Each structure stands twice: as C-alpha cells, then as structure tokens.
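Peer 1: Each structure below is given as structure tokens.
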Structure P
Amino acid sequence: MNTQEHIRLVEEFSAHNYLPLPVVLAKGEGVWVWDVEGKRYLDMLSSYSALNQGHRHPKVMKAVRDQLDRLCLTSRAFYHDAFGPFCETITRASGFDQVLPMNTGAEAVETAIKASRRWGYTKKHVEPNKAEIIVCENNFHGRTTTIVGFSSEELYRDGFGPFSPGFRMIPYNDLDALEAAITRNTVGFLVEPIQGEAGINVPDSGYLAEARRICDRHNLLLMTDEIQTGLGRTGKFFCYEYDNIKPDILIVGKALGGGCFPVSGILASKEIMESFVPGNHGSTFGGNPIACVAGKAAIEVILEEGMIENSFKMGEYLRDELAKMHSPHVAEIRGKGLLVGVEIRPESGTARLFCERLAELGILAKETHETVVRFAPPLIITKEEMDWALERIARVLK
C-alpha cells in the first residue's frame, strides 16, 4: 500500500486523537527512517525523546531478542532473573536507593503522586485525605484523568471531569509563587526541569536549586519529571544535574525502553519507597522480563557510548548554527543538549507549516503549542548528519 492508502485506513478505523504529519514510516536505523515508498528522513523528534539511543540500537535489540526466546512475562507474582539486574543497574547509575518499575510515563507520574501522598500521611503526619501537591502551569505529565485534572491546558481537560482534588497550580519558574503556595498539607512539588510539551521552556539558572532549598525548609518532596529530559537528552544524565541537586523522587520513562518497549518508573530513597507494601500498588506488566533487559541495555549504551557527551556537544552546535541563520521567521531558540525549541514568529504562520516543509526535505520534526518547532534527534547523531539536517533546515527557516 502507498502512503495515502495507509492514511485512509487510519482515518477510517482509528480514533482521531492525533494529528500526524502525512508520512507513513516502515523502517528505522540509527537516526534514519524510511517511509513506505522508500524515501529517507532524518528523525529529529526521536518519538518525543523515547529514541535517545536511535532506532533499533544493536545492543538493545539483541537483549530483547534473546529474552523473547526465553521468557516474556511472569507478573510480579513471581521473581524472574532479569528483574534484579535491571534494578541494580538503574539505581547504581542514578544514585538512588530503589526503583519501582511501571510501563508508561503517566503510570510513573501516578506512582510518584501516590508515593508522595502516602509519605505525607505516614512520615509528615498530614491529616488524612488532605495532602496537597504543587504543580506548574503549562505542565505536561501525562494523560490520565488525575494528571489532566491539574493541567492548565483546556484541551486536555475539556469534557473529562470531574477531576481529583489535592493539587495547587503556580506559574513555572516562579520561586515566590512556590513559597506562597505551601501549606501545612503540602507534601510535594512536581516539576519538569524543562517543560517540553509547553514549548521547550527553560527556567532560570538555579531554579531547581532554590526549589530544592524551599522543599527542604518546609519538609516537602521535590519530584522531578524527567520522562522527556532524562537519560542524556539535555547533555546531562538527568537535567536536574545542571543545578547540582538531587530530587527526592525521580520520574523516568521514554528512553528507558531503548526505543522498543514501554518502560518507566520512579526512583527514590528507601524511606520514601516504604510507602509501598505488598498489595497497595502494582502493575501486571511493570518490570516484566522484556522491559528489564531493554531498560538495562538502554542505560548501558547511553553511558558506555558517550551519548550524554555527544548530546551536549551536538546540542550546542545545533543551537549555534540555528542562531547563525538569522532567520526572519524565528523569535527565539532555546533548549539544552539535544532538546531544542525554535519559536516561530506569529506573522510567519504556524510551526506546523514549517514542519510540513521540513518533511518534504527529509527532516522529521514536530510542532508543539502551535508556535514552536521541536528538534530532538537521537543522541547518536554525528556532525555530518547534523550538517545534512542543518542545510535543509536553513532552506526552510531562511
């Protein structure tokens, strides 16, 4: 079938909850993908940072293939031989005591919410059912009803209420607002080190460091959602490292699955993880054998193959070269590492128009919040591949 035939099937038989670019992909390798007609594209979205290691990384694929021939699922009713090694790898790499694996990013955020609330009741002695969590405007933490209930984006909320109470919303990058929102019932602050879906919003330098101090002063849990910014994407293993702090709960996902399997979870101290006892939280597929070998290999290749360092170097190069274009269409370029947002001036049209033109030239990027083109290629991208992309991006932006 050709592109239009595939799109016709999707339009007829799939719910219309996405608006993809009109490209039907059939193959991927490294930073490259091919459509059903054989046209090659450079992937500069990386499935919203789930493909930090690139498409079909050999070590990740081998680990998954080998596991498929042995054991696929046990549920957590039994131990399996891939679980312990995965838990050791991720906790030692991140510096946290323990991990609680889930599947999707939204599940991991829900897990962090439950952990912080129960910690608040059992450790901080907040009055039962009164725990509050502070969140930020323009956040994106997932799509469950609880999570969209504390979103400021009306599209995510419209028609899906009623919503769960227990959340206070403040402006992003506003430390005075954080301090003012704290009450005796506050148990935690949930924040993205960089707001990805909101348009690659980068806070002031030191924002997380001061948020850490505020949380310490009021005995709150600092929870950083690094589902999109983590695992090398911003030029550090985790983005919070730029502020030389450590959160109480680290939320991970996307690239943890190596681009081939949904793997997510939270990392925290043993004291916080004591919130969970057998039976009060779980997941049939969370921590399954395939997820564990994929996650272990995903972390190892990022650390062993210099992907973090390459993300930092190539990210600086990308932002510098974009700035040198002096495009009349660009209002601002922002980001860290290989998470870069290019804000389009309103008079130049929507970001989607630019993404459609880029796709025609073999560059796959995606708009966010209508005004920003997001560039987030796999962390394995070389200078030669980046130059290939920049030459085509220049044609569109100039």
Structure Q
Amino acid sequence: MAVPSHPAPSAGPRNRILRWIDYRLPFWEVVQHDFMEYPAPRNLNYWWNFGSLAGIILVIMIATGVVLAMHYQPNADLAFDSVERIMRDVNYGWLLRYIHANGASMFFLIVYIHLFRGLYYGSYKYPRELLWMLGVVILLLMMATAFMGYVLPWGQMSYWAATVITNLFSAIPVVGNDIVTLLWGGFTVGNPTLNRFFSLHYLLPFVIVAVVLLHLLALHQHGSNNPLGIDKRGPQDAITFHPYYTIKDMFGLCVFLLVFAIFVFYLPNQLGHPDNYIPANPMVTPNHIVPEWYFLPYYAILRSVPNKLLGVILMFGAVLILFLLPWLDTSRVRSARYRPIYRLVSWLLPIDAVILGYVGSQPPAGYIVTMGQLATIYYFFHFLILLPILGKIERPLPLPLSIAEAVLGPRRPAAAGEGE
C-alpha cells in the first residue's frame, strides 16, 4: 500500500480555548506546518536522528544547568565545596551533576556524528551553505560553553586548564596580553575569572538556542538533504515528518537514553579526569594537563607546532576551515554514495581525528610528537588540497532520477484493464 505524501490539513485544535489562542497566536499552526506536515525526503536513514538528539540533549543540559546554578557558589574559596555539597546534600544533586557532566560529552559526541554525516552526504553544498555555517557557529558556541563549564568545579585540572588555555591568547601580537588580563579579571586565574566564566557559561546556552532556531529556519527553507544527495522532484519523493520520522526519532532517543543511563549510573566519572576531585592549588602543577576528551584533537594540533602563535592559529583554524567547506569541495555531486573515491577518503578524516585525540591525551614525547605532526598535516591536507583536487578528477556514478525511483524502483506502466 502506498504511503500518502501529503495528508489533508487538520482544522486545528478542537478545544475552544486552544482555538481562541491559536487564532491570535498561531502556535499550533506553526507546529503543525513546520514539524508535523513538514514534507521530508522519504529515504532518510538513522544518521538523520542525530539532529533531533542534539536538540533534546541541549534541553536536558539547560534544565539541569539551571537547577545546578541554584546551588553553585561562583567563588574561588567556595566553588569546590559547593560542588561537593551538591553531590552530597542536595536532593538528587549527584544525579543532576552526573547528567550535566556526562551530557556535555554526549552532546559533543552527537554533534560530531551529525557533523560527519553532513560531510559524508554533502549537506554543506548549494543551497545549504548558510545552514552548514550556522551549524559551525553552534559548534564554536558549544566549545566556549563547555570550556567555561569545565572550569567551574575549580579542581586541579579545571584551574590549570583555564590557566593554559587562556594564556594562549597572549600569543596574539600587540593586544594578546590585554585580552588575557580581561579574561582573568586580574593578573592570574582567580575569583574574577571564575565569576566571568560562570556568567558566560549560564548565558551561552541560550545563545545556542537562538542560533539553533536560525539553523532550523535555514533547514526548512530548502528542506533536508538525504542519502542520495538529490533534491525532491515532487510529492512522490516526500513523506510527512509526523508520524514517520517522529517515530523513528523516538526509537533513536530510546537507544541513546539507554547508553546515556549506563554512563550516568555506572560510569559517571569515566569521561572526566580524577585530578578534578582535588581542590585547585596554584602552587602545584599537575604532571600532565589535558582538556576534556572532545577537545583533545584541537589540543594535539596546538602542541604539534613549536611556535606558540602558529599553534594557536592552527588550533582555531581547524574549526574555522569548516566555514569554507562548501567552496573547498569542488564536486557537484553531494552524496559519497555516488563518489567512489571520496567514499573511501571520507573515512580517513574521522580516523585522523581519533589519532589526534589519542595524541592529545598523551604526554608530548617521543613518537607521540611525530604522530601528532603527521596527523595535523593530514587534517589540513584533507580540506585544503585533497577535496578540491578530488572534486575535479573524480568521475561520479550516475545519479537516480528521483528519490522515489531509487527507493521504490522504476514505476512500471499499468497493463491494459488493470485497476478497472
């Protein structure tokens, strides 16, 4: 039985009060048009679940963060003890903190998978360039928010990570030292620094929400990309988002929550660093200062260059280069399914990122230094040289005529008398 592409529009809410509100503030109409009757490509696979998962984990992070902020003391003398009080004395404080701390890791994992899906299926290409760039802005805001949140427990690793990372801005000519002093609120990491970071850590998630709304607006302008990388040619290529993809997203959410629960209840400190359970001590430097796992590849790029300024440029450039991706990839074909060479090459990038993450987690000595330098060279080679050249020399496979034909097969003509 064929799946209907566009069901008849609903008359709106049945309740008189809701109808009265909707006539004046068309909330239900917007939800119905943009989320229920929204025509999505009929061939989206489970890689497309990660966009909605990212939105759900963002809501979880904001909700838990607001409650934690009610009990946290942004004071250098009280911060560490206030976190311990949350863990021990606040009702279910341990659960809120573990959800929030592990939620940050899950958020980055989901967004990185979402990012790779966009790379693999060419979701950054015309006409979705601005959609992609807004996604990169969200990633940058996430990084800033997560770094400032990592400082708040005011443990040893928090304190020294803040000292090392903020000191990087001193490499900027002329104004570098002034920027560091502004970030610190003084001449060393201390109470003013903690207050600044707490304020910004609380504010930035709401900025992320605003950019996410713009991201969704840009998404609905031209619709979702799909595994084939071709545009919808008609109603036969689309199905309504609800109930088909809402059910699919709910299944993905259930699987995610199972994995998330394992970390929250059984491995709550697996993704953190044990030194952060030691109060910050400016007089004792940890043997090996490392950021959270989701920053390790960028940390490895920073350390791979002996020159401090060049290392900072490359570290920030590793993210900023994603803004140029729609123009660096010269192939007219979006999906890697129809690019036989790129289909293999695309997997080299996540492998390279894993190698960089390993390098960033190790002390910079011996073969680790060489491995980090080679992985850094490949990272920029992939975007600046490999993608532009590959787009020119690669011969893509023929694209299907439509999504419906690729999914359902070519439509055979009706035989005489059939359907009478």
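Peer 1: Which of P, Q yields -19000 for helix-only ellipticity at 222 nm (-39500 (n - 2.57) for each DSSP H run of 4 or more, over all residues; to 500), as computed? Could the numbers behind the result be given before it?
Peer 2: On the way: P: -11000; Q: -19000.
It traces back to Q.
Peer 1: Looking just at mean count of other Cβ atoms within 10 Å over residues 23-30, which of the labels P, Q belongs to the structure with the highest value? Don't skip to the end; give the middle numbers.
Peer 2: On the way: P: 15.6; Q: 12.0.
The structure with the largest value is P.
Peer 1: Something else: Hey, volume of the Cα convex hull per residue in Å³ derived from one of P, Q reads 150; which structure?
Peer 2: Numbers: P: 150; Q: 186.
Considering all the candidates, the number was obtained from P.
Peer 1: When FRET efficiency 1/(1 + (r/R0)^6) of positions 199 and 343 (r between Cβ atoms, R0 = 35 Å, to 0.05) is compared over structures P, Q, which one is greatest? All intermediate terms of the calculation are to be shown ahead of the outcome.
Peer 2: Working: P: 1.00; Q: 0.15.
Once FRET efficiency 1/(1 + (r/R0)^6) of positions 199 and 343 (r between Cβ atoms, R0 = 35 Å, to 0.05) is worked out for each structure, P has the highest.
Peer 1: Say we calculate distance in nm of label points 7 Å out along Cα→Cβ at positions 271 and 383 for every structure; which of P, Q gives the highest result? Walk me through the numbers on the way to the answer.
Peer 2: Numbers: P: 4.8; Q: 2.3.
Greatest value across P, Q: structure P.
Peer 1: Which structure, out of P, Q, was Cα Rg over 2.2 N^0.38 Å, for residues 255-310 alone calculated from, if the result is 1.56?
Peer 2: Q
Every number in this text was worked out from the coordinates using simple rules, so none of it is lab data. Remember, predicted model here, so these are calculated numbers, not experimental data. Cβ atoms are built from the backbone, for glycine too; each structure is taken alone.
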